[in-house]
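As structure tokens, here come the structures.
No value in this document is a laboratory result; all are computed from the given coordinates. Quantities reported herein were computed from a predicted structural model and do not represent experimental measurements. Cβ atoms are built from the backbone, for glycine too; each structure is taken alone.
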Structure I
Amino acid sequence: MVDDSGLSGFYRLSREERVKKLKEATGLGDEDLGPLVNPGEVDMSILDHMIENVVGTMTLPLGIATNFLINGKDYLIPMALEEPSVVAAASNAARMARPHGGFTATDTGPNMIAQIQVVDVPSPEEAKSKIMDTKDALIEFANEQDPILVRFGGGAKDLRVRIFDSKVGVMLVTELIVDTRDAMGANAVNTMAEALAPRIESITGGRVILRILSNLAEFRLIKAKATFDKEMLGGDEVVNDIVAAWAFAEADPYRCATHNKGIMNGIDAVVIATGNDFRAIEAGAHSYAAMNGYSSLTKYEKTPEGHLLGSIEIPMAVGLVGGATKIHPAARASVKILGVKTATELGQVIASVGLAQNLAALRALASEGIQKGHMALHARNVAATAGARGDQVDIIAEKLVKEKNIKVERAQELLADLQK
């Protein structure tokens, strides 16, 4: 557990100094952090069995977001992505929440949905009634497929039936609600659905086609909120403008698409760092946002004291058991840095990062504009693209920003002058 996630001046340190500071803050050593800070140490034979036709790796930068206080606990948060400014922005937003207690996060439990699609049902309403009459027996049979999950307090908890029209006629869909505990749950859920399929066919007189989980995990929600300090944000006008910027996203799907993308900048980065399925999280988030017309995953309002209260509600089907989270050495290192003990705690951390990232983006948009901070950090990428290395990167980036000419051609000219 981290005593203080502040790590003042962390961004000013060299990479080597940051690694040393991270070891001191987390108590982790080379054995734990080695595969993360030195990707070349990862055993390729492990990766060779994760997917097919492996020839190498695609390495993303992994940074540490600081300042996060969530449910009274400090976290250092690994974030893996290619976009500049995201880690810095999330860290800065978390700093603005600390004076008011940081983030508070709650959950609805780790429940996933298994869907069993039935077509050619002679009498859908009668079939629905029969399924519900045998609900307890069906749940019991489903749980026989995974006694270990049941032993740990998970397993099938409920069942519902939906009937709807489609392009190919009426469909009956039986949905099993499964508590997957600390797993993302795809394997457990799919296994139960496949086992139930013959029984559902027998009851309905129809034909089962699909038996698979849904990534619209509406029973696996995380809610997080935080109060961001008005003075640290930039004053009363900035607070008002952030609320107005959010209202724009709430009212207009064109703006909302980019608004929610900014949320996912933070969320995906932590999901990837911990070896979880970012495609599933993206699908769940955007489908949840679209359930009643596409809308913002976050909400903002001004408090009576003039501060900014932000909140997020989002499906969060992440796990700590199975998959790449357990197999990939760098993912295991990220989980150790976080110090999370359950999948629900991990989800609370991830949702809090999404809220922080969104607040940071709205603040930038509503005040100096998104490009000022973003392009300042992008200048370092441009300098590196031009061939700058080491201290040359910062020297050239600083000149590019000062000139407001952040282009590779200019960076190459500056590099040539520097090398003379």
Structure II
Amino acid sequence: MKTLFSIPNGITILLLSSLVIFNACKKDDNGPGSPSGLTPDADNGGITLPSGFGAITVKAETGKARHIAVHSNGDIYIKLSELKDGKGILVLKDSNSDGRADAETSFGGFTGTGIAIKNGYLYASSDEDVFRYQFNSSNVIESPNAPINIITGLPSGASHSAKAIAVDDDQNIYVNIGAPSNACQLEDRTAGSPGQDPCPILTNAAGIWKFNAQNPNQTQANGIRYATGLRNVVGMDWNSSVNNLYVMQHGRDQLSDLFPAIYTDTMNAELPSEEFFRITAEGQDFGWPYCYYDHLQSKKLLSPEYGGDGQITGRCDGVEKPILAFPGHWAPNDVLFYTGDQFPARFKNGAFIAFHGSWNRAPLRQGGYFVAFVPMNNGVPSGDWEIFAEGFTGVDVITQPDEAQYRPMGLAQGPDGSLYIADSKKGKIWRIIYRG
């Protein structure tokens, strides 16, 4: 079949449609197409993906992986929650460009969750501090044993101590400080115990703090409480297309255990919703502990510790609502806005969310354990969310998180637009490519 194209000067260009098709499918970092030379695993590393996508096992085991980042040269940086050979940051290199790691180094004698690369620096967090490393002209960390401590002495309780981080385009860094509490009760996780009002935890936790990413030795007092009323945030990302911070909140637990006269176990399995928030202005309040979101009723409800009955909104009428909500206890542990051009156009500026998986959804099936995709337009969801990658558990039904073979934890984008997924159990790393 032949196609004719006419241009204004009257010259007719004859093109074979087969040539057009070839060029459209050819590898190009600025357009959809499979990166040249890469072959996905025959079983996609044990996971299921949409048609046209394939997965490469970058490395089967790296340790207790949390968040990950990929540098402009393709090196993968992994933050570990347990030290491996005395180090907490792992670096994977692919010297023969087959998509699989063939060299591993490490540095940083601290555990933690957060890691990010921005403007020539690597940022990494422990549960109390945030460190900055500089890359040299060879794209290697210049002084791996002497990082700059840019934030120190952050609160770290017995629960929700992970310090997720995100860096914007103006040299600001955002740090989650989770609430060391379920619902700010006088007696935490105690049936019938009322909530503290006002909740004293909100002064120094349960929110996002903003700091200058360049200044050393800052304490929490040097930061700005950028957003409050967030019980715990592990997944967060800066969306440069609209210049806003987005976060995924972990909702509270034990509604039926603590208030059995109001909530059944089945209601508790679905509630409260896991909330996807867009922070558009400094000082926004997202409601914890006074409010929670019910996606079944599509409204913010007053928490039972503060007089709620599962129906009334009360003081929650004016509280910020999520841009999207998911069923309860799925544990959203990372969010990534896709800015690459390798995947089809509908993925551009959309959000990938890694759900780590639930522990308390009985009597319903455990939920989560997959990576979702949310199409976005102008900073808000533009269609229904969908499951992008699943099969991490290895079996159809699990009753406890330990039964899952893998648990999606960290997300990162490579320089060619590939999507990387990290597992928290063994530290398996997948690289997702689009094959067309």
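Given a computed value of -15500 for helix-only ellipticity at 222 nm (-39500 (n - 2.57) for each DSSP H run of 4 or more, over all residues; to 500), which structure among I, II does it belong to?
Traced to structure I.
A value of -0.41, -1.28 was derived for log10 I(q)/I(0) by the Debye sum over Cα atoms at q = 0.07, 0.14 Å⁻¹; which structure in I, II was it taken from?
Details: I: -0.41, -1.28; II: -0.36, -1.31.
Answer for the origin of the read-out: I.
FRET efficiency 1/(1 + (r/R0)^6) of positions 76 and 276 (r between Cβ atoms, R0 = 25 Å, to 0.05) was computed and gave 0.45; which structure, I, II, did it come from? Clearly, the read-out refers to II. Here mean count of other Cβ atoms within 10 Å over residues 172-179 was derived from just one of the structures I, II, and that gives 25.5; the source is II.
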